[in-house]
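Alright, structures below, take your time with them.
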Structure I
Amino acid sequence: MEKIFIEISRYLMIVFMAVYTVQCFAVFRFGNEYDRKGIYLRQNFFMVMVHFLGFASLYAQKGDIRYFRAYLIQQIGILVILFAYRFIYPRANTLIINNMCMLVTIGLLILTRISYERAMRQFYIVMGAAAVTLVVPYIISRIRFFEKFKWLYVGVGLASLAAVLLFSAVINGSKINIHIASYTFQPSEYVKIVFVFAVASILARNHRLKDIVISAAIAAAHVMMLVLSKDLGSAIIFFVVYITMLYVASKNVLYLLLGILCGAAGSVAGYKLFSHVRVRVTAFLDPMGHISEEGYQIAQSLFAIGTGGWLGMGIGQGAPSTIPVVAADFIFSAICEEMGVVFGMCLVLLCLSCFVMFMNIALKFEDPFFKLVALGLSVAYIFQVFLTVGGVVKFIPLTGVTLPLVSYGGTSVVVTFCVFAIIQGLYISKGSDNHIPKSADFKTEKLDIMELE
């Protein structure tokens, strides 16, 4: 009987996840939040059911009462986040709230399967991050002079990265984390936000060559510090974010082309200068030929994804412990192994729907500063998703970045919550009419990427 329940649950989880994902894009058929209420309620139902079925399967297999307690605690916590946002911010964008909570739900579920202790630590971090960042939308929607602090942003960003370069210990060939007492955090995560605000402050009003040179020098300083720390995944994100913001601000294709050439040259230089970059490229090109050494991580990841197939082995039925760093960098592999490639594809599409909504919000702004902030944070988010998923499926070489809100990692969770909260604040500041069902509003959020130009 237990095996039948576990098997049925496996298929139902995939169906519920697929329907939830379809609903993410169905939202864009409507121009205001009022007409989307039915979609959002259905999403909440599917979210709860995926969480319930996953934990019911784990409990049926293990018979450990801890899973029942974890389910109750996590489900109550996620519902508290949902209702807190809707109560405090009735004009908030519910798709962003739902997707944020769905990503947390999936992350906590797979982390509980991998390590109960890590999952509960992640849960407490999630609740703390949600509580702290709950005030961010209010601040963003009320304060209008963020643009004035550009040199403060620059100073904080460069000082934080310099601290990592000088004081961080080398772990796996890179300097990434700062340790204070028993706490560890990754400064490059929150510097992404500060960096976006700095570049937006410089490029929002003036597109003179002088301003562009200054912004390029600041961006280069950030990227070089990350390169010297050998945090190349973050360096790539910073670089792509800057080039995108520069192109949108200046509307000059030459800057985009020059950025691409510089990126290509930097990639070649990184390959020549850093041995661990060559190791990752070797593993990317031929993981099976170097399976006992350089290719071990990616080979185990591919084995897990291949073993799971389209529909997965079922939660608790795989062997995620065989994948190195599975709770952080390779969590997508564990998801595909146990929940299936279809589930994994839906997860990627869910992240993509977040990006589409973020860009949609960016397009609503006439103020160039806030438009660039929304754009920069959107690109940073979706490019990190691309780097993570692309690395574990051998589409690109591994970069060592986490899957936002899903992977284990306190700093990443807090910063991603902050990114979602900032975008939410921008939406609230411009979306006062999105909850009123007037025909004039139906086109307010139709995505037209050409408007960025």
Structure II
Amino acid sequence: MSLIKKELTEKSGFVMEFSVSREVYAKAEIEAYKKNVKSINIPGFRKGKAPKAIIEKYYGKGIWFEDAINACIPEAFEEAVKEAGLDIVGQPQFDLVSDEGDIVLKAVGFVKPEVTIDGYKGIAVEKKVAEVTDAEVDGEVENARKRNARTIEITDRAAAMGDIANINYEGFVDGVAFDGGKGEGHDLTLGSGQFIPGFEEQIAGKTIGEEFDVNVTFPEEYHAAELAGKAATFKTKLNSLKVEELPALDDEFAKDVSEFDTLDEYKADIKSKMVKRNEDKAEADVENALAEALMEKLVAEIPEVMFEIETENYVRDYDSRLRQSGLDLNTYMKYTGLTLEALREQMRPQAERQVKVRLALEKIASLEALTVSEDETNEEYQRISNAYSVPVDQVKAMIAAEDLNADLLVGKALKLVRENAKVGAPKAKKASTKKAASKAEDAEEAPKAKKTTTKKTTTKKTAKTEEKAD
């Protein structure tokens, strides 16, 4: 098996001819015979027992050709690709050139494009870290109070807004009950807006055990067209009342919900975590802005197949995440009415971005002669092992070191771009002046922060375990 010739064509295409020796083909032909003989009937022989030569005499020698040559192609093509030094993307098409003597095959497909990129050092980007306000901290504390609230039964007063009312109800339009309008033992927080406008307010003031009518009108834009805009009466009974009691906001509360002894320490910790979160988000925005800049600087004729492959990767990853939630892609599309083609269209822009950014970073890694040490490779294997509770040996079996190192190089290239970037705080617009008709003084406009739009950068992992952040 050997490379005969190769030719690079426009738009990152290639044409290559390679051979399969007669000896290799003959072995593959025997395997094809063994594989298929059990299903072949020849007069005078029991099914599956006819000799190879007899079958060939009966059906022709070409009976094994397709199976045999298909078995030869993967290894022969891989060897030819290595000899040619090509970086293939996608699945090429194969054609027979000659079967006289050694078998000659032709492969037509695409390679990774030649890439050029300049100016990847010194990219200017803005970094804006959102300030954490006391109101935001108080909001987090209030959420913790709500999570730790206790429910108390109310028996000595009428229903009030904010109560949790347990009700039975049945709805009627023009005196006729309608589908979906009946419920028993339903907990409804008055004022939550869970029911149609006007319903919850009419429960307020009612007493436990009381039966009453609630008269409402369905909104014109109601999802059930047969009820939209219709007046309805709900026969309702108030079964019970409860109210959520929030814990007191004091040091004891802080001890119950955290590792801290005082409320002030608890709040300080919340603020520290929020500051870290905002800093991380700002840093992610910087990296996304750098990725956008790299895409603009990238020059390459990227074959369409690279975008198609990456789009399919995103679709498969999405299906995997759905399965983790107890769904699958087919069920999801059935419920949403989304087609597979529409889903691909949604994911295509993100896939294109991923391909372009990775090509740019791979080129930078090459230009900068970045390398990955054996220790770094082993550390990454261990990190994946720890993250997914999978033995290191299994991780190594699933992820080739070559693929792992390629991802590590991309990460190093991004780090290099980040370290050499010119990162600054958002600049305020220059103040402008307006002359008043009757005054000599100027009136300055308030500066406005420049807006930037970024998308999150993701680096594709080759592990079969989930390595996506989403």
Structure III
Amino acid sequence: MSETKKIAVIGAGPAGLTAAYELAKKGYSVDVYEASSEVGGLSKTIDLWNQKVDLGPHRFFSNDTKVNELWLEVVGKDYRMVDRLTRIYYKKKFYYYPLKPFDALKKLGLGTAFVCVMSYMKERIFPVKKNGSFETWVIGRFGYKLFSIFFKTYSEKLWGISCQELDEDFAAQRIKKLSLFKAVWNALFSGGKTKHKTLVDQFAYPLQGTGMVYERMEKFVNEHGGKVHLNTAIKKVNCKNGTVNSIQLADGTVQEFDHVISSMPITHLVNNMDEVPEEVIEANSSLKFRNTILVYLKIEGQDVFPDNWLYVHANDLQMGRITNFCNWVPEINQGEKSTIVVAEYWAYEQDKLWQSSSEELIELGKKELRKTGLIKDLEISQGHVVKIPKCYPVYARGYKEPLKKVEQHLTKISGLSVIGRYGAFKYNNQDHSILMGLLAAENIAENKNNNLWEINTDYEDYQEKSTITESGLNKE
């Protein structure tokens, strides 16, 4: 079968390249089509000012043994364990994240801290009525005052909609079962350590940036009978009588395939397919993505601030997150004496911010970074802007109903697998996308029936748990 079945993979991000890598290992000839000039998707690494930087903070962490084994297979020993330090910038102060109760108490002040505790206790006695929104979900866990300080501003910057309009699914996936009580308990009785999956204290990081993983996968595919086609956009996936038969490139060329694995934005996939019912087209049109603007700034100095990244909860700043690449692994700095930080902004296509020029955005980034006080009076010598369309699937309230209609239609199409953050409209981390790619390859090569849509829904418990440590894989 591996000799005769032709496989196309659309998109060379973590999900697509993992699928291609696994199929190439099993002897399949795979063609990967990537619209940009580099692999890695949102997890690519770029060269900038003689250093290597990622598209924001992209750490890797997983409890899934299959995912970890694959990652180590590709990376080998070319990684370091990075101690995570992230803080929240709020009202000109920096709060540890996850929150350390005594640190937060001191910086909030007794009055505000008292209100936070009373607000939390009120929720224990008179809980807010849940309406399916992010806002009521978080208030129910932390109380209104903590929600307004540590969740509201950042979330509304990221999504561009109010927390009342944001679906509680986002909270359930990203915050999961964490409560204020658990945060305090961990701080007081666990030496500050937390077992909460999204708040791990240490993570593995490749020596040449997170994109190194996918560059190596690309090399493997190209050397084992496959081909990664860069700068090659896909216009549409062709199907007839409910079965995929070919893809059409942006230049009009048609290539025949027996199976297509798509990680292109689900909205683009459905909009350009034949045989799509009107109600599915209508449902698809309600799904929206949020764009990212990255403003890289070169700071003439070292040891600027200690965080890997910070969350910006200040109302007077448009930026939402700041990453300091000097605090990941020294190898990516390549001996340079300067520091590269990136300020992250989010926007929709119609927003003025998205339409701003690189010069305007660099000036905005400089001004706002100085306002935080993080870099003091150090010189900002250069700036660089990267705009990434369709980064985040927007979990607007009620999004699951139209997504389900689209999912049901795509599931019926033979010879099509839909994976990845873009492809499946899931707010995936790297490990979720890698898992999707692994399971999609299993479905094809081993005739399995893994339900790819179930990945990263309720944060499933993995059957076999493990973590990556400095010495390799540690199975629990």
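Bear in mind these aren't lab numbers, they're just calculated from the coordinates by the rules spelled out. Only a predicted model underlies this, so the values are computations on that prediction, with no experimental measurement involved. Cβ atoms are built from the backbone, for glycine too; each structure is taken alone.
A compact table of results
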quantity: Source structure (of I, II, III) for Cα extents along the principal axes in Å, computed value 71, 60, 41; calculated: I
quantity: Test item: helix-only ellipticity at 222 nm (-39500 (n - 2.57) for each DSSP H run of 4 or more, over all residues; to 500) calculated as -24000, pick one of I, II, III; calculated: I
quantity: Structure (I, II, III) behind the derived value 20.0 of mean count of other Cβ atoms within 10 Å over residues 33-40; calculated: III
